[in-house]
Structure I
Amino acid sequence: MEEALRQQPSNCIKICLFGPESSGKSTLSRKLSQHYNAPLALEYAREYLQDLWEKEQKICRPKDLLPIAIGQMRLENNAVAQASNLAICDTDLLTTKVYSEAYYEGWSPELLTKYALKNTYDLYLLTYIDTPWEADDLRDRPEQRQEMFDLFKNALEHNNKPYILLKGSVEERMQMATKTINQLLY
């Protein structure tokens, strides 16, 4: 199981979108992938949990966390294997760890925690909560947006992860993100 949670070796630059639900990560990750013609690792948890909701009317349970993490790393490793110099990740294992701790009273599976902290990215793009809330089957904390944002920001800072904060419109976020990514690429 541990092998399935490891990042595969690569020389490409890895950018990870990071932040609470409904903060614009997926929109921005798709735009960045298109802008740079770079492979995109989508958010596996969304697919997994939507399927769970539709089949069983269940939300995420502790036993779902490692399968979500394994699925996420499969998508990421596939994207990185296709990358020539840049890969965009809509999320990462640290995101799953933050949600696990928020929902399960500070608990996260040991293996998830280990690889959430061990796996590395060249840059995290922390998305602020100044985007409109978009409800769906899976999103459930519109009134706790600031609290969730703070958990994400603290996770980056506590673990010394390189990040920039993105605020404003999609265009403003793209401008700031591409300026910073270009500095890494060129």
Structure II
Amino acid sequence: MKSMVVLVSGGGTNLQRIIDCIGTAEIPNAEIKLVVADRECFGLQRAEKHGIKNVIIKRGKNFSQKLTDVLPENTDLIVLAGFLSILNKEFCERFPGKIINIHPALLPKFGGKGMWGHHVHEAVLKTGEKESGATVHFVTSGIDEGKIILQKSFEISPNETVESLADKVHEVEYSIFPEAINMVLKDY
């Protein structure tokens, strides 16, 4: 059984998708051992509802060390699912190839500091992009710079809004996140 830790900062819709996929064996032989949030958020309530141990570690200088301290032994994969804090270089280097993130754009475009949520969608529309999508990538010390695991795109319609674009990106995320998790877990 593969052991995962999921990090969240918000509503936890991608966390819920992972929980559901484990329940249906779309993500086979895996379990979420711990959900960590960097603030009070609905993602923690989702974990609680499913009986998954959860903890808040407030953002700050020692965040990465505190996270290391609570990680269960033999954690196979650390999944960032709408997680907004930046993990420090030491943490990323301690778990090479074991941390993945989902990003609401087609990396390498629209990645980096400040590129999250509606900020990404606003930038995509402002620059007149013809397509958008989502990317699952490995986490390294460079923000959104890790190797791409899986990416899926769609055409942007002429009357697209930030909200409609966000909805379409979420659908893509729900599609590719379980697949990317399976791809990574197969390698362990």
Could you figure out which one of I, II the value -16000 for helix-only ellipticity at 222 nm (-39500 (n - 2.57) for each DSSP H run of 4 or more, over all residues; to 500) was computed from? I
Candidates I, II; P(r) over Cα pairs in 5 Å bins from 0, in percent, for residues 44-107 alone computed = 4, 17, 24, 22, 17, 9, 5, 2, 0; producing structure is I
Rank structures I, II by distance in nm of label points 7 Å out along Cα→Cβ at positions 36 and 140 and report only the one at the top, that is, the highest. I
Read-out distance in nm of label points 7 Å out along Cα→Cβ at positions 132 and 172, computed value 0.9, structure in I, II: II
Taking relative contact order in percent (Cα under 8 Å, 6 or more apart) as the quantity of interest, name the structure among I, II where it is greatest. I
Out of I, II, which has the highest value for distance in nm of label points 7 Å out along Cα→Cβ at positions 60 and 116? II
For distance in nm of label points 7 Å out along Cα→Cβ at positions 84 and 156, which of I, II scores largest? I
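Quick note: the coordinates plus some simple rules give every number you see, no bench work behind them. Remember, it's a predicted structure, so these values are computed and weren't measured experimentally. Cβ atoms are built from the backbone, for glycine too; each structure is taken alone.
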